[in-house]
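Trainee: Pasting the structures in now, so scroll down.
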Structure 1
């Protein structure tokens, strides 16, 4: 029995030693893992710092792209405005030409120059004929025709 007791105690001691070794190995592994996690966290912080330097570049690139788009839109607007400007200048030139013609005609009328469009010798005859036509029209209105 003593032999059995020694054998059991020896088995128990061996098992305890084995579990103690396993426990120490687990603690060592845990310590290594904590150390590795710490290293990875430090690496992550370093990478974040490095990437944060480049965040400005990425946002600047997006800003530059936005500005390029804005520039192209503004250039299109400028082109449209130039076309409208040319059209307006063309209309102004045409209206100036018409105005000059009308001013010339007005000047002729003020000095009683008659440009014959009908079979009258001068503007006085034309004016007399116009007065008679108007009188005839007035008479038609009075007569109810």
Structure 2
């Protein structure tokens, strides 16, 4: 009788290797997802700052009204620019990252053509950083704002 030696893996060995592989894959995927969410939030703040600066500068230079509307899923930046036929309404919409939740009432910031402004604070909670960001417009500082983390 010929003695055959099986050079194969047992079922238990295969299950252990598959389990380890799945655990590494899941761990890598969750780290990648968290990193992407953090990058999305960072990009949102950069885009927000650019849009805010554009609206504040345009309304000040053109001596026109402008407004910024805060909602739970988006922020509308509305300003007017001069054309040969008068003024043209321009709107830029920035989507709020899904990791942010509006924790205050929706709000609107107004810039008036005479240089005045009507503003109120708005706060968002980030599920990624576990922090609350309070957006505080500053009237006396060139139509700027600051963000406090709590």
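Quick note: the coordinates plus some simple rules give every number you see, no bench work behind them. All figures in this text were calculated on a predicted structure; none of them were measured in a lab. Cβ atoms are built from the backbone, for glycine too; each structure is taken alone.
Trainee: With percent of Cα pairs over 18 Å apart computed per structure, which member of 1, 2 shows the largest figure? Mind dumping the intermediate values first?
Mentor: On the way: 1: 84; 2: 67.
When percent of Cα pairs over 18 Å apart is calculated for 1, 2, structure 1 comes out on top.
Trainee: Quick one: FRET efficiency 1/(1 + (r/R0)^6) of positions 38 and 94 (r between Cβ atoms, R0 = 25 Å, to 0.05) came out at 0.00 when computed from one of 1, 2, so which one is it? Working shown, then result.
Mentor: Values: 1: 0.00; 2: 0.90.
For FRET efficiency 1/(1 + (r/R0)^6) of positions 38 and 94 (r between Cβ atoms, R0 = 25 Å, to 0.05), the value 0.00 is produced by structure 1.
Trainee: Work out which structure the value -13000 belongs to, where helix-only ellipticity at 222 nm (-39500 (n - 2.57) for each DSSP H run of 4 or more, over all residues; to 500) was derived from one of 1, 2.
Mentor: Matching structure: 2.
Trainee: Of the structures labelled 1, 2, one was used to calculate P(r) over Cα pairs in 5 Å bins from 0, in percent, for residues 46-125 alone, giving 3, 11, 8, 8, 7, 7, 7, 5, 6, 5, 5, 4, 4, 4, 3, 3, 2, 2, 2, 1, 1, 0. Name it. The partial results should precede the final answer.
Mentor: Numbers: 1: 3, 11, 8, 8, 7, 7, 7, 5, 6, 5, 5, 4, 4, 4, 3, 3, 2, 2, 2, 1, 1, 0; 2: 3, 15, 25, 24, 16, 10, 5, 2, 0.
Derived from the structure labelled 1.
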